[in-house]
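Just below sit the structures, each encoded as structure tokens.
Just so you know, all these numbers are worked out from the coordinates, no wet-lab data involved. The structure displayed is predicted, hence computed values, not measured ones. Cβ atoms are built from the backbone, for glycine too; each structure is taken alone.
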Structure I
Amino acid sequence: MKGYMYILKCSNKTYYTGSTKYLEKRVKQHQNEQGANYTKKHQPVELVYFEEFDRIDRAFYREKQVQGWSNKKKEALIEGEFEKLKELSECKNESHFLK
């Protein structure tokens with residue numbers, strides 16, 4: 001069964017990342033405050049990105065991957081600026097950056 005990884009933009013300008021088998025139904029649930037607690041508190045929400053997978057477990061894996069990303073990296077994905085993803089993934093803290 002197909003699955004979807006999706007990103008919602010919340011009213012506080014943050015992003016919520018989720019996965020589902022039924023994208024349209026799940027987005028409506030979030031918009032009607034029947035979704036996650038986070039989206040209930042940050043209404044309204046807007047679907048800004050999604051990816052379709054042939055299996056829900058692959059969508060769930062992708063959700064977990066993207067959830068760990070910074071807002072800047074999520075924005076690059078949403079905007080289709082794939083060349084920025086590698087740069088935004090690089091560790092910039094002093095212990096790694098100086099090496």
Structure II
Amino acid sequence: MLDKKAQDVSSLDLRKLGTTICDYFVICNADSGVQVAAIADNVEEQMILKAGRKVRRSQGKENRFWVILDYSDIVVHIFQTEYRRFYHLEDLWADAVTRHYT
């Protein structure tokens with residue numbers, strides 16, 4: 001994500017919450033739809049190269065406002081900046097342990 005200039009990259013460890021459908025959320029944002037798509041493509045490519053994992057499902061690539069990549073135990077959310085501010089996804093999971101990346 002950072003290779004493609006993603007902003008405010010963070011991960012939320014959801015394992016101890018007991019009510020989630022995955023173990024981790026990884027969240028970032030970008031200022032344009034083109035950049036959102038580039039980040040999503042790079043995540044998919046790097047997950048195959050470095051972890052041998054293909055995305056199970058993806059959503060949002062057609063509109064590039066909010067792309068979701070589902071790896072079963074990890075769900076990646078890539079937002080356009082204004083949509084991340086609007087949805088405040090991290091606030092919904094405020095009890096999760098959060099790590100920020102730079």
query: If helix-only ellipticity at 222 nm (-39500 (n - 2.57) for each DSSP H run of 4 or more, over all residues; to 500) comes out at -12000 when worked out from the coordinates, which of I, II was used?
result: I
- request: For distance in nm of label points 7 Å out along Cα→Cβ at positions 58 and 82, find whichever of I, II sits highest and give me its label.
  value: II
query: So semi-axes √(5λ) of the Cα gyration tensor in Å, computed for just one structure, reads 19, 17, 12; which one of I, II is that?
result: II
query: 1.1 is what came out when distance in nm of label points 7 Å out along Cα→Cβ at positions 18 and 50 was calculated for one structure; which of I, II is it?
result: I
field: If relative contact order in percent (Cα under 8 Å, 6 or more apart) is computed and equals 35, the structure in I, II
entry: II
task: Assuming 3.3 is distance in nm of label points 7 Å out along Cα→Cβ at positions 26 and 90 as calculated from a single structure, say which of I, II it is.
output: I
